[in-house]
Each structure stands twice: as structure tokens, then as C-alpha cells.
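Participant: In what follows, structures are represented as C-alpha cells.
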Structure I
Amino acid sequence: MMKTLSIKRVAQLLEIARQSKVLVVGDVMLDQFIWGRVGRISPEAPVPVVEFQRESFMPGGAANVARNLSALNVPTEIVGAVGPDDAAKNLMRLLAEEHVGCDGLLSSVGRTTSIKTRIIAHQQQVVRVDRETEADLDRRSTGRLLEVIEEKLESCSAVIIGDYGKGVVTQGLLDQVRQWCRARGVWLSFDPKPVHQLDLTGLSLVTPNRKEAFALAGVLDNQSTSNPLDNSELLRSSEILLDKLRSALLLITLGDQGMLLCRQGQEPFHIPTVAQEVFDVSGAGDTVIATFTLAVAAGASPIEAAIFSNHAAGVVVGKIGTAKVSPDELLASFKRKP
């Protein structure tokens, strides 16, 4: 069975994707990176003292999904909630610079724009500090978001919902978006969080990572095998999820073991990782759901889309921080010999 794509096919998918608009909905974040070096241990506690060198900011969460799409020249818009604060202004400025339409980011009084601060020294993350609101968005604010989504859906080929458990993705919002997408024949991808109990049935694509897949299936991950197709518990989890979710496709990301594509009535398809070196897996799932969805919107088969997104993920994990992949980097990945 096919394990790679030709350079010509990848270029074709990238070109067609430029004609498709994708709408991203969900929990947006601002990722802050404080870079420094460690020269000593603090005399106050047994912790390293990080000497500040510089800081940088990147869109995170659903906003990182959007920037991954835009980086591949896909017309992209995002809908979500932010707080009335400077972090929201910074996030929208960054998204505008990356050509992501962000007029659907609505300010909600009483909320804080999620900020994840990572302190990094010598290419290693030392600690992360989270500042955020996790309460569900109120009904009025959800209604405002749905009005925006309904308007933007008219011109979209696909929708991606990124649930990071921060309150934007409620059952009411998901139910309405799912109904609209079904009625319009619009592809709907969903990145789940097991801690957030939602009815996820009947979606086009669900993309849990390994830990999330086992949690959603209610199965203990107590097997360790080098080949995911030999892991009976993983395969049982995929069968449970296909039966439970009734999604068209289930894509389980497996870190350094690549990913597993699961479809009703067919054998699971394993795609080994193509990563050369892994420095940081932050945001790799965002890249996977973004690139798989854009490939499908461009006419790729499920297996083609899985191979396409696996290569994209292989590029971003070789970078520090929430990263994106350019068309040139993606094409170069397919030129390398496996």
C-alpha cells in the first residue's frame, strides 16, 4: 500500500488548497517564549537561575492551527473568544501578520486571553506558566460566535474545531456547527480533549493523540510495542472509538511512532514518523489536523492526507516551540529518502 506521495502530487495538493478557504473555531492562546541560559543554581531554592536573553510570542491553540494553514497559503479565518486585554491585541496582531482573518475573535468581558509562558534555556524547556480562563463561555457569547460562524461557513470548504478545554467549545456550539456542516456538505475536523466530555459522534475527522485515544476509549495503555499494529490495546481502542464516535475517519497521532489512520470496515493504516530529529512536540497535533484537513479539501484521499500531514508534523517537531511548515519545507521533506 502507498507509503509516500510524489513531489508532483504534493505540489498539486498545495496549489489546489490555495483555492479553498478553511474556518478554524476554538480556544485561542498566546504562546510566550522566554529564552535564556543557566549559569548557576539559585541560593534561595534548588532551582536553576535563568539569565534572560530574549522573548518571543506566537499564536497558540486553535490560533496555531490557523497559522499552519496560512503558512501553506490556504485562505484562513478564525473564530473564538479573547479577553479585553493586551494579550488579545498582541495575538490579533500576530495573526494579521500571518494573513489569518481574525475579525471572528470576539472580546468577552470577564475572560482572560490564554497565555502560556515557556521558559527555555539551552534549547530545553525549564518550566511553563499558564494564565487562562477555563469556564464555559456564556450562552450570549456563544450565540455571538455562532452568528459569525454561520456567516463565514457560506464560503468555506472545511471547518476545524480545536478544543483545548478553555470553554469556547461547548456542546451547544459543536451541535450547531455539526448540523450546519452536514447540511452544507462541509468537512468538519475535531481535535478533542477527553477531560471535556462532549458528544463527538458523526464528525468527518477526529484526531486524538495516543493518550487521548486511550482515555476516550476507556482503555488502559499498558502495552509497549515498536509496531503500533502489534499493540492489541491500541487497536481495541481504535475499534471502540470508531464504533462510539461514528466519525468518517479517526487519526491517532503516536509521537515517535508516527500515526494510525482508522476507517470503518478497513484495516488500520500505520504511517511511520519521518522526523529526522525531535526537539519539541509543542503544537505538532495542530499541524497534523491543519494539514490533513487542507489536503482533504484539495481532493486528497484519506491515506494521501495522512502521509501529507505526517511529513508536515515531521518538519515542525524539528523546531523549538509551536512551529509551522512552509511549502518549500514540506516539499523538501518528500525529497528526502526514507
Structure II
Amino acid sequence: MDYKKELEDLIEIVIREGGSDIHFSEGMHPTIRVSGFLVPINKKPVLTKADTLGFITELLNREKKELFLKEQETDFSYAYGDKARFRGNAFFQKGSIGIALRLIPTVIKTLQDLHLPPIIETFTKKQQGFFLVVGPVGQGKTTTLASMVEMINNDRPEHIITIEDPIEFIYEPKKCIIDQREVHIDTKDFHVALQSIFRQDIDVLMVGEMRGLETISTAVTAAETGHLVLSTLHTNNAAQTIDRIIDSFPPDQQDQIRTQLSESMSGIFSQRLIPRISGGLIPAYELLINTNAVANLIREKRTHEINTVIETGIDEGMIDMNRCLADLVRQGEISVENAYLRSFNPKTLQKLL
């Protein structure tokens, strides 16, 4: 099999069909994801162990391939000329290779294009603070962050550094200097790169993902010391995000991080991509803004009350997930069934529908 040609053919299919992902797994047809659903490409043969290894050889350079075969999993990026770029992950399963490729759009969309609330723009205009976009894997977190970074790039002269594993969106500097650093290529790891930012005269830091205590601690410190920090975390909602951050620290450090978070955090945006009735996907979201009341709840270990603050904080700009879901149902964008599936509290949602 000509793996280069087969890979290019599959990339053309996913672009043409408006897909988001390509999967390679032994014993299965190559499969793409379109509008959230997996679709096997049945005209392509079922993949063998030799096939998945052949695609790995095409996707990774020799050094990266050797490291993958040793470590048995790896993250990587792959560019298809100037037409498409992918974030990839390769792994072993039952002794065979599996590959997942996520298509990264070449054009960075605006908040309006992404159907996200205009209030998000206010967080890009802050000179310092810690802003997180959260949600499960594959819900558009990185795309939202890219839109925010591009907004800053178009708005004012700043020095932006991104730390990613791997680099996803490629930014063209406009008003900003933008330095993009890829873990294992441009820096040893997230922690080392984060320690260096204090000597690099930066204004805005974008960290692809909060990974571990050291990364979180340094990012919060950066937000406290006059930097705008944007990042993502794999959590469900705002309250869970705060608890996850605090719980990642040893008990004797948790009071300190509570205080730091209460002072440095500017907001937490949680999002889900939901199938539209008309086709495609649309986001539903929740926004927590760090008001004085929220800061007090964080310091006083009352994060369980944050959901109530969001529900009643509409006048302060907060957005409740259930209200967002109910609005999408009333607008005819999503089905009632899908709204219930994505709700954090279906009983409350029922009262709004």
C-alpha cells in the first residue's frame, strides 16, 4: 500500500465532508468523525498491523517513531502542505497501533463564527489574570483559546508566548510578537518553559493544557505577577475546575492556592459541542466570573455554592449552562433529548423548558 497516497486521500475526504478526526485501528476500516459521529470509510480496506505501522512511518520522522515504539504512545502534529494541519496521538492497544488525528482549521475563527458569547472578548482585554476554558476532550476548548489569542493579536501590541504539546493553530503575527513553543522540540517540558517566561518579557501566556501541580502553580503565579494567562483543563464545570486545581496540591499548600486563585482568577468558561438539528455542531456553555462573592467562596472552602452563584449572576454577566441549553432548544438549534444529555442538573433544566 502507498501509505502517503492513502493518507492524503483520507485527509481530502475529511476536509470535503467537513469532518474533525481520522482514526486508524487494526481490524477496522479507516474512520472519520463528522458532526460528532464516527463514519467508517468502507471503500478503504480493513487495516492490518502492517498498515497501522505504515501510517506511523508516514506520520512521524525516524527519531519520533523510534521514541514512540519505545514509549508506546506519543503526541505529534502533521501538516498536509498548506491545506490542513492535524494534532495526532499514536498509542498501542492489544499489541497493535492505534492513531487518532484531529483536524486543526487553518483559519482561526472569531467568537461570532464559533457561536460563542461576546462577553468572552472582555477577558482578552485584561492586562493580567487567569482564564480557563474547560470541558471534556474534543469540545472545542483549543479553538476557543485560539480565537481569544487572535483577538489580542489584532487588538494591541503585546508579546504572546504559547506553550503547547504539540503546537496546534499557527498564528501570523499582526500587532503582536507571537512565539510558539512546542514541548520536546522547543523546550524540555511545560514546567521548564513556564519557569522561563519570567525572563522573556511577555504580556500574554497561553498554555495548551494545565498538566500537574508545577504547571498550575507557575501559571497562577504568572497571573499574579502581571501577566494574562489563558489555558485549558479537562473538567466538567467551573466548580469542579476550582476543586480539581486545589486538590492537585498537598493539604498543607491548599489554603495558599485557594487565596492565590481567589485573587488571580478572572473567569472559567465551560463548553460542550452539541449536534444541531440542522446539521453540524453548536456550543452550549457556562461562564463563571470571579466577583468578590466568588472569591470569598473560594477562600472559605464553599465552592459547592458556586453553581448557585452562576445561576443567579446573570446581571453580572455570568452564564448558566441550563439556561444556555434551554435557549438553544427554544431557538430550534438542538433537540430536548440532547439538552438533557449535556445538562449538569436535568431537574433544573426541566423547569426552564
Structure III
Amino acid sequence: MSTSAETFLNGLVDIVLKEGASDLHLSEGRVPVIRVAGFLIPLVKMAVPTRTDMEALVNLFSTEVQKKEFLTQKEINFAYSHKGNSRFRGNAFIELGKISIALRLIPAHIRTFAELNLPPILESFAKRQQGFFLVVGPAGQGKSTTLATMIDVINSERLEHIITIEDPIEYIFEPKKSMIDQREVKTDTPDFHTALWGVFRQDADVVMIGEMREPETIATAVTAAETGHLILSTLHTNTASQTVNRIIDSFPADSQDQIRVQLSGSLLGIFSQRLIPRISGGLIPAYELLINNNAVANLIREKRIHEIDAVIETSSEEGMIDLNRSLVGLVKAGEITAENAFLFTTNPRSLERMI
């Protein structure tokens, strides 16, 4: 490839934007690949990057600190703004001794819940003054986008001090009614835990944690939710009940009873989402919503997490949303195929009875 790294990247970004792609994958010795509506598409007419090309791209994406980290850790997270109108979240890593880069396009416009085909009840959680709300699901299912919309609702309607802690920073928020401070891990703060402790001294009202990765961060987030903050965050879990178990199981056995009590009191809800191929093209979300009412709080305290799914299924009148009901609704509306509904369900037997 004879062109410069930046020129090569410009051409690729143009293709990403033109094709409505969500991701771009680059690796030395392999043609670039984009993901459109969930499907990978090789760009066979594009040049194949060499080792020198990939090193140049890593240098283009990285700060001096990140370049040193890549040499020692063989992996870095980064954010990249392209010509001021396109922004990407990226990860550079080594595989079989070769450099690879995965880039996720971050939409410039923060969409509304309606534009995202998400339930309007989510807006009610953005209006809460304190508590703990989680958006969960596998990687690449739109969790960051949903959180960004919640933050944008708060920013548009409330006079609050919002702090985001991210690795890397994805959406850039322009202050509207709220004051917003965005902190990037390893650039503005050593780690999530340190930054989260800082919010107690920074007069924060709302805190968005890009991802909860270790028990110390989870414990501090729960404490912050108990002490008057609205805490929004994500976890890579599949369902609401699995999320509660993951949080509790991340603590030593002698600390689990305490975290059960704290979580039962501070949790507002858990929203789990999947992006499913749409019959008409593109992706549409299916979702589950757990709302922490007295029954759910009791189940958390009494170590009966396995019963949470049944509560969700029977509490639609309270606003809870069962994933299978969401999937069935999409099938009946002609939005997705029944085959895809079965691919994405966590309870095939129940779904079979409903379709």
C-alpha cells in the first residue's frame, strides 16, 4: 500500500459512512472488513495493509502514553475523531504476532428513545434523583448509545452536574441545562475506581460509568447510589437476573450479604438489550426491563435471584418487559423473523409457547 496511513483511512471512513457500517476491522495481511446490519463484508477492492501501514495507523490513533502502553501491554483502547465530523471507539491489539485494529463508529447525533426504537419508560429512569440503573447485554448491542440518550435527556431537562468516566470517551456531550465533565481512564484518571471515588468530592449529581470491571468499582458505585447520586453504568451480561448474580458473585463470600442488602435498596432497574437484523434492513432492538420493586428487592436479599425472571414475566402492568414478549411483538409486527427471535432468546421453550 503506497498511500499514507491517513489517506488510506480517509478512504475507509468514507466507505463506512456511505454504507452505514457500524464497525471497521483492519489487520496486516488481510483486506479491510466492515460490519453492516450485523454482517461482515470484506472490502476486496481495498489495499491490504502491511506491518508498516498498521504501525502508522496505531501511531495515528494513539497518544504518546498509549504508544508506550501498546508496546508493553500489546493492546490499547482509544477514541479517534476524524475530520471533526466522525468519531470512533477503537481497540488495537496483537494476534499471532500481527497488529489488528477494531473501530466502532459513534454516531455524531445522539438519538432519542423513539429514534432508537426503545421503550419510553426508560425516560422515567433518567428523571430519578438517585439510585443505580444498569444497561446490559453482549458487546456491540447498543449499550453505550442507550446510556448516551439517557444522559442527553438529563442534560436537556435538568440543572445537574454530570460526570462520565469512560475508557475511552465515546459520545461528546455539549452542555445544555447541565454541567458535564467527561473523564477518560488513563488520560484524565488512573482507573475507574479512582475516578469514581473522586465524585464524592466533586459535587456530582449524575455519574455515568462506561463499564464496571472490578468489585471495587461496583462497590463504590452502589455506595454512591445510596448516598444521593444517580449512577448509570453497563455490564456484559445477558439478562437482569444474570446481572444481579454477576454483581454479587464478584465479591468474596463474606461480603456478599452486605452487597445484597445495598443492591436491593439502591437498584432502580436493569435494561438488557439485543440488536436483531430487521427484515426491512438494518437492526432493531429487543429488550428486557427489570424494575426493582418490593418483590424484587426481597428476592435479592433472600438469595432467590432465580425467581426474578418469573417476576418480570408477570409484572408487565408495572412496566416490566419480558424479552420473549419483546421478541414476539417484533415478529408479529413483521420487523424480525421467527428464526432470529429463537436465535436471540434466552428462553427458547417459553418463546415456542408464545409464537
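Participant: When semi-axes √(5λ) of the Cα gyration tensor in Å, for residues 93-164 alone is calculated, the result is 29, 18, 11; to which of the structures I, II, III does this value belong?
Facilitator: The structure behind it is I.
Participant: Compute mean count of other Cβ atoms within 10 Å over residues 21-28 for each of I, II, III and report the one that scores greatest.
Facilitator: Ranking I, II, III on mean count of other Cβ atoms within 10 Å over residues 21-28, first place is I.
All of the numbers you see were taken from the coordinates with simple rules; none came from a lab. It should be emphasised that the depicted structure is a prediction, and the values quoted were computed from it without experimental measurement. Cβ atoms are built from the backbone, for glycine too; each structure is taken alone.
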